[in-house]
1. Tell me which structure, out of I, II, gives 1.9 once distance in nm of label points 7 Å out along Cα→Cβ at positions 21 and 37 is calculated.
2. If we compute distance in nm of label points 7 Å out along Cα→Cβ at positions 85 and 149 for structures I, II, which one ends up with the highest value?
3. Out of I, II, choose the structure whose coordinates give semi-axes √(5λ) of the Cα gyration tensor in Å, for residues 45-140 alone equal to 42, 21, 14 when calculated.
4. If you rank structures I, II by mean count of other Cβ atoms within 10 Å over residues 5-12, which sits at the top with the largest value?
5. Quick check on the output: 22.5 is mean count of other Cβ atoms within 10 Å over residues 13-20, derived from one of I, II. Which one produced it?
6. Figure out for me which of the structures I, II the number 8.1 belongs to, where mean count of other Cβ atoms within 10 Å over residues 93-100 was derived from the coordinates.
7. Taking Cα Rg over 2.2 N^0.38 Å as the criterion, which structure among I, II has the greatest value?
8. Distance in nm of label points 7 Å out along Cα→Cβ at positions 77 and 101 was computed and gave 2.2; which structure, I, II, did it come from?
Structure I
Amino acid sequence: MQNMRRKAVFLDRDGVLNVDLGYTYKAADLRLVPGMVDGLKILKEAGYALVVITNQSGVARGLYSVDQVREFNDEMIKQIRQFIPDFRFDSIMICPHHPQGSVPEFSMNCECRKPGTKLVTTAAANLGLDLSKSWLVGDKDIDIECAKKAGMFGIQVTQGG
C-alpha cells in the first residue's frame, strides 16, 4: 500500500486562534477569535491535520516564560473543547527566540522564527504531511512569506488582531 501523506492547515496563534492583545500570554486574557472554532471543526472533518506554529518573542524578551506559553495553549484547548469535545491539535510548535532578546538562552537568530520554515518542516517530518497540499493561515506578512518558502498556500486574515 502506498504511503499517503496528510494535508494540513498550519495556524498562527495570536490574531488567528485568539484575539491578539500584544504579547498575549496570560490564560485569563485569552479570547478566542469569533468563528474560529467553527473553522477548526470544518477542517478536522475534512481530514486536515491542524498544527499551530507561533513566534513567541516575548520569551526571549523576558516578558513571560515557555511554561506560561504552554499554560496559555492549554487554556486555549480547554476553551475550544467547550464546543468540540476531545479536540486536539496535531502539534503546537513555538519559536521562543528573537535576535534582540534579553534572555541569553533565547536571544539568537534561528531558523524556526517565521518567516523561517523550521517549525513547518519539523512538523511535516514528524506528522508525515504533504506541504504541497497544505495551507498556512496567519495574520501577518511573515506568515504568508513562510507559507511560500515552505511550498504551501497562504491565507492572511485580519479579524483577530
Structure II
Amino acid sequence: MYREGSAELTEWVDAQKTALYDGRVAAVIAELTQRIKQLAPQQSSARDRLSSIQDYLTQRQAKMDYQRLRQLDWEIGSGAVEGAVRYVIAQRFDCGGMRWVKERAEALLQLRCLEVNNDWEAFITFVHERIQTQAQEQHKNLPLKCAEPAPLPTYGLM
C-alpha cells in the first residue's frame, strides 16, 4: 500500500489509530476493506497482511470501544497489566525453587493483593465481623485459627 517507513504510511497509520481511539473501529475495518480491494493481484503479501489485521479487528470489534474505555479512565494497553503482574505476582511467586499448589497459590495471591493495595485493616475488620456474626449465630466462640491445617490437595499424585 505504502512504502515501509514512508511519510504516507505514518500518516495513514496515525489516522487509523485516531479512529480506533475515537471508538470508530467499524470505520477502520471499512478502510481496510477498501484498501484490500484497491490492491493489485501481484500484491498478495500486502493483501494477506491487511486481511489478517482486518480479521483480527473484526473478531474483537465488540471489545474495542476505546473511546468509552478512555472516558472511564481504563487502561487499553497491556503494558500496565503486564507491569502489575510482574509486581504483584512474580515478585512473590516466581523465586527459585518455589513450587505452588493452585489452591494455596490462589489464597496467597489474594493476601498479596491485600498487601499491595494496603487493605489489611479492612480485611481484618471484615474477618473479625464475620467470625463474630458466626459466633453469635452458633452461640459459641469461634477461633480465628485452627489447631490443624487443612490438608493440601494431592490431585491424585499420591
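The numbers here are math on the coordinates, done by the rules we state, and not lab data. Small disclaimer: the values here were computed from a predicted structure and weren't measured. Cβ atoms are built from the backbone, for glycine too; each structure is taken alone.
1. Going label by label, the one that fits is I.
2. The structure with the largest value is I.
3. Working through the options, I get structure II.
4. For this comparison of mean count of other Cβ atoms within 10 Å over residues 5-12, the top structure is I.
5. It was calculated from structure I.
6. Going label by label, the one that fits is II.
7. Comparing I, II by Cα Rg over 2.2 N^0.38 Å, the maximum is at II.
8. Structure of origin is I.
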